[in-house]
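In structure tokens below, several structures.
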Structure P
Amino acid sequence: MEEFEIKGNGNFIRITFNEVHGFPNETGHWGGYDVTCCLKIEIDDFSVNSYFYSSTGEIFEFYQYLLKANEDLSGVVYFRNYEENLVFKLQYDVNGVIMVDGTFYKDSNKLNFDYPTDQSYIQSTLTQLKSIVFRYGGMKGVK
């Protein structure tokens, strides 16, 4: 089962693929393959265990932008699934700190979150994302 995490100071976002639809023959409208994802967020005393829908294309784009920002040690990288119920950004600052800031909506519930992380945690995230991209390809899938 594929997953990636963005960890920092005891906090994290973990996205795990529950089901990849159409792989390897049929790509979805949002690029790559449609994915039903399990979501776990732990921020201080708050936690979320839920699901959302995304695509391997969205994850591919997130990986590309995060890889570039991490190489440059600057920039802002956004993740936004097509339903926009999970939206977060990673913003690099001049001191090497990366702020994770986002929102998750489910039904009438909303969690706003932010926490710091650094390049050592992001390196692990990039390794996990690279494995996902290797398996599922880019916006056009693996075909």
Structure Q
Amino acid sequence: MQRITMTMDAALVEQLDAYMRASGATNRSEALRDLVRRGLSTPGQQREADCVAVISYTLDPTLRDLGRRVPQSRHDRHDRAIAAMSVPLDHAEAVEVAILRGTVGDVSDYANGLFLERGIRHGQLSLIPVTTVVETHVHGAHEAQSHAHLRVQESF
């Protein structure tokens, strides 16, 4: 095994200790190994499968220019970004939600990179399996046109 050193704030250490007690882990290293394994595993999810992703997190826009960089990172993915919303909570923190489409691998990599940024907390990623279906039909009084729909699947 390889030894690593980590720094955590007191509140997070308290949560880790509570997890350790609840899970039956005998020490912090054992608890962290379990959490890391769970965080890195994506059972049944194929990296190339199509999905719609809901990414939520809190952000301190004053820290490290995040208020500019995070929206720019979504803009850089304009072909995958469906919607984004930012709700200010106070003068230094906001809750943000972004909805992206793409492959599990692409959106997971984006979300995980975002969650590692200092100033981003409480990150969550929810993946919805979809497939793209091209159909031809009429909308309103117009001629029939072919276009794509996303269909939600039961699983990946």
Structure R
Amino acid sequence: MGWAIHLHLIAAIAWIGGAIFMFVLGVSLRNRADQKAVYPRIGPIYGFYETISLIVLVISGTIMIVNNGLVAQLFSDTDNTVLHALRIKLVLVAVIALLTVIHTVISLKTLHKEKTPKQRFFSKLSSMGIFLINLVILHYAMVLRDYL
């Protein structure tokens, strides 16, 4: 696996650590004025940081899949613990990527504006989805690591 696993782990730490930090921040900042003071300042920095982490995760993950000869097996009828875990992890990564796009679009549109109730709902829903799915992906990453 070489250098790709190291990049993947660093990016995963950044991605999941950032998500946990933002979750704790969101839970602890209950006052609307505090949220308005903090999120416009750290949101764009965090978004850039997380986007770069996600790109590194996808690229390094793809490299590891290719280098381990798993591309053909992913699309075959073959099923074992590794392929099952990898398929689930890849589907979850696609869901996270979609949720990240939704959250980012809403955040950029409303950076210095008040969110509508619909925007607030989808922003919080996508953010919570990203956080929870990260934990499930982490589980499957550990399952894969046990077998590889």
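Only the coordinates and a few stated rules stand behind these numbers; no lab work does. Just so it is clear, the model here is predicted, and its values are computed rather than measured.
Taking helix-only ellipticity at 222 nm (-39500 (n - 2.57) for each DSSP H run of 4 or more, over all residues; to 500) from the coordinates of each of P, Q, R, which one would give -30000? Write down the numbers at each step before the final one.
Working: P: -8000; Q: -10000; R: -30000.
The correct label is R.
So if we calculate mean projected area of the Cα convex hull in nm², for residues 17-64 alone for every structure here (P, Q, R), which label has the highest result?
Between P, Q, R, the highest calculated value is found for Q.
P, Q, R: which one has Cα extents along the principal axes in Å, as calculated, at 44, 38, 22?
Only structure P yields this read-out.
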